[in-house]
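Throughout, read-outs are computed from the coordinates displayed, never taken from laboratory work. Fair warning: this is a prediction, and the values are worked out from it, not measured in the lab. Cβ atoms are built from the backbone, for glycine too; each structure is taken alone.
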Structure I
Amino acid sequence: MELSFNGFGENAATFAAQDGVAAGAPVKVTGSGTVGACAAGDDFCGVALNVRNGYAAVQLFGYARLPYDGAAPAAGWQMLSAAADGKIQAASAGGRQLLVVDVDEAAMLCGVIL
């Protein structure tokens, strides 16, 4: 891809991290100041950038490039939710409306504005 959205509007906060939170995976708020790993179909609040000593830096806003499962999301405003194994998916019910700005079907990655 000739364009790069990396760094656009990135905003992160530190949360306590439950077991199972992994860097690069979507996460959900599970309690006061705490995030946990998502199950398939969960709404996600952001992406864990790193996890260390029981804490996670979570990107809440801006451009993020995430692996997807199932059909490739189309560019534009799409309803997305968490999928299995730290991926995202097009949501048939529920989910979060996000702007998909690029899709790499060969690598099964898509760029979204959180």
Structure II
Amino acid sequence: MEHACLECGTRLLGRIDKKFCSDQCRNAYHNRENRDDDSYIRNINSILRKNRNILKELTPDGKSKVKKHQLEQHGYNFKYFTHVYKTKEKRVYYFCYEHGYLPLEDDYFALVVNKEI
């Protein structure tokens, strides 16, 4: 039984389970298959990286307190974060990697750095 390269259709010789004729065809095939996913993931990672950098810039000493408009002026996107941490007192911190914030009253945010990560 003959097999053909999944990318270019060239007849394959050798192992019965071989799928590609070359590394170039294998890479081209997988790059094309993952293109949409990669674009979506790349966009999300870009937003997360920007959010982290904003929090890092506004927290030079490990803790600070800022108004919501300051975060918004820097372009912070509140829809994207990597994880949430809830304290025993039911406070909810939102983190972008090791940098996070706690919403406070009057549109203030406590910015923190989790150095244990």
Structure responsible for 1.00, with FRET efficiency 1/(1 + (r/R0)^6) of positions 12 and 60 (r between Cβ atoms, R0 = 35 Å, to 0.05) calculated and labels I, II on offer: I
Origin of the derived value 0.70 (FRET efficiency 1/(1 + (r/R0)^6) of positions 52 and 68 (r between Cβ atoms, R0 = 30 Å, to 0.05); candidates I, II): I
Identity of the structure behind 13.2, 41 (criterion: Rg and Dmax of the Cα atoms in Å, calculated), options I, II: I
At a computed -12000 (helix-only ellipticity at 222 nm (-39500 (n - 2.57) for each DSSP H run of 4 or more, over all residues; to 500)), which of I, II: II
Among I, II, structure where relative contact order in percent (Cα under 8 Å, 6 or more apart) as derived comes to 19: II
